[in-house]
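Here, each number is a calculation from the coordinates, and none is a lab measurement. A quick note: this is a predicted structure, and the numbers were derived from the prediction, not measured. Cβ atoms are built from the backbone, for glycine too; each structure is taken alone.
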Structure P
Amino acid sequence: MSAPPSPPNAELGQLYQHHHLWLQHWLRRRLSCPQRAADLMQDTFVRILASSEALELVRLLREPRNYLATVARRVMIDHFRRQQLERAYLEALAAQPEAEQISTEEQVLILETLREIDQLLAGCGAKARKAFLMANWLGMTYVEIAEALGVSLTTVKKYLIKTTERCLLLAYDAQP
């Protein structure tokens, strides 16, 4: 009569019982933070449990510590990637200027100015208007504008001369 088969997770439980302290020490040497080592040790076993082949792998293991170290390395790499991504996100948020409230009067003035510029540039071609806006509001270089519009650098210069000249003439005419 053979021994009854062990429950499916018994092998996983034994792997944890026999090796979790070793793995936690292994991680602590690499991380120099006991709390993080304990967290990543738990994450390592959670990842193993979540694996569809975990039970079969554990049954076939000859060197469980090598397997645990490999999984733990991957968990550590994922942890550091998440940390790096989180840091980059927080730095990007910190670099954002604080939102300013624009008064109703300022909003009206901005809208009026935009309408005037739109009317001012209405006499120019579509590409000339785009070049003007790209240069003056988006801060693009002439080369970037030429690439974006699919025209030569000389054409961009002509567009900007034409639109700037038009703005200056209309601004001169509008003076009292």
Structure Q
Amino acid sequence: MSAPAGVGASPVLLLMGVSGCGKSTVAALLAGRLNWPFEEGDDLHPAANVAKMHAGHPLTDEDRWPWLAKIAEWIDGNIVAGSPALVTCSALKRSYRDVLRRDAVVFVYLRGTPELIGRRLAARQGHFMPPTLLDTQFADLQVPESDEKSVTVDIGAPPATLADGIISTLGLRARPR
């Protein structure tokens, strides 16, 4: 894991990857350690999107655009406030990341194998995203390219270790409480 160039004093970290890679868990740990605002991107989905996924149907690009616009609005609010922040979003395609890209945004791609993530999804309870949609997520996944401000994190280590590595790699600092 190496730090991308241009990580400013008030970055917005967007933790991305397929469902089950640990976005929410790692982001919550980072938020607690850094005292940064945190938004669970899944909470910004319109009810129709949640119902569609719960029924086992993958979202289309048209389903995602209003959701991505809400996430972009949340990001912009933190940038205007000068606040470092954390948000989760699958951001599987470059076109989705293009909607969310800002100078302050750093994409933190949580990378794992289909087998590892499949085991995690099978063990997860109470989430609207069924494991049967994992293949569609991997099919849509376009990993961040070298011209995108991003860092790739392999998810084999415990979440606390991942959070510590992200903090160290990006040189992040906690906000005073």
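As an exercise: helix-only ellipticity at 222 nm (-39500 (n - 2.57) for each DSSP H run of 4 or more, over all residues; to 500), calculated from one structure in P, Q, equals -13000. Which structure is it?
Numbers: P: -26000; Q: -13000.
That value comes from structure Q.
Hey, distance in nm of label points 7 Å out along Cα→Cβ at positions 15 and 159 derived from one of P, Q reads 0.7; which structure?
Label of the source structure: Q.
Quick one: log10 I(q)/I(0) by the Debye sum over Cα atoms at q = 0.11 Å⁻¹ came out at -0.68 when computed from one of P, Q, so which one is it?
Answer by label: P.
One of P, Q was used to compute mean count of other Cβ atoms within 10 Å over residues 87-94, and the answer was 9.1. Which one was it? Can you show the working numbers first?
Details: P: 9.1; Q: 22.9.
Computed on structure P.
With relative contact order in percent (Cα under 8 Å, 6 or more apart) coming out at 40, pick the structure among P, Q it was computed from.
The read-out was computed on structure Q.
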